[in-house]
Every structure is written in structure tokens, then in C-alpha cells.
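Since every read-out is calculated from the coordinates, none of them should be taken as a lab result. No experiment lies behind these values; they were computed from the predicted model shown. Cβ atoms are built from the backbone, for glycine too; each structure is taken alone.
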Structure 1
């Protein structure tokens, strides 16, 4: 499953893992995605949302 937030659309960032001997290999930083029941158009829906969207209040949780 894709590592993409359904609210803000952020995905993983890519870079290099550099060892002490300066060997360079690819790596990726994934988002901290949580499965949340959110209120969408008056109905509860399960979404994969990053924690920064949850903390900033962009997601209204179903009680």
C-alpha cells in the first residue's frame, strides 16, 4: 500500500544512507501514518493520515 497521507498528500522522502566508509546507498524516510476513523461528509470513514495532520486538527475524528 502506498505511503501517502490522504489529507495532505505527503509521501516518503528519499535520500542516501552514508556509512563511515562513505558507501552510499539509497534510503527513504516514511511518514508516520495512522489508520483513523475520520468524519467525511457527515459519515465515518477509515483513512490513513499522517500524525502531523492529526495534531494540527485537519482531521475530525469520529467519537
Structure 2
């Protein structure tokens, strides 16, 4: 499985998953604003770790 990163829009909470190394979208596809995106990828064992492909629910 290719490694992915989950990005969350700080404006509308839209989630998008992209390949590692790819920047988050600009503008946000959901709210159409030039929002900041934060990495909410799971890096903790409690949510499956980085190989799981999950986002971290504690960051939501």
C-alpha cells in the first residue's frame, strides 16, 4: 500500500487523503476558500499507526 496523508481543512473540516509528498489542495474543494490544511494522519498505535491509512480521531 502506498503511504498516504490525511489533510483537514481548518475552515470547513473537509478531509482529503493524498499521496505522501503531495501538497494539500488550494483552494479547498469543499468551501472554495484558500484555507490552511493540517495533517491529521494517524501516527499513534491507538488508531492503527501510519500504515493503517486512518486519520487520527483525536485531531478531529
### Message
Please compute mean count of other Cβ atoms within 10 Å over residues 2-9 for structures 1, 2 and give me the label with the greatest value.
### Response
2
### Task
Have a look at 1, 2 and say which one yields 0 for helix-only ellipticity at 222 nm (-39500 (n - 2.57) for each DSSP H run of 4 or more, over all residues; to 500), as calculated.
2
### Task
For log10 I(q)/I(0) by the Debye sum over Cα atoms at q = 0.14, 0.16, 0.17, 0.30 Å⁻¹, the calculated result is -0.50, -0.58, -0.63, -1.24, so let me know which of 1, 2 that is.
1
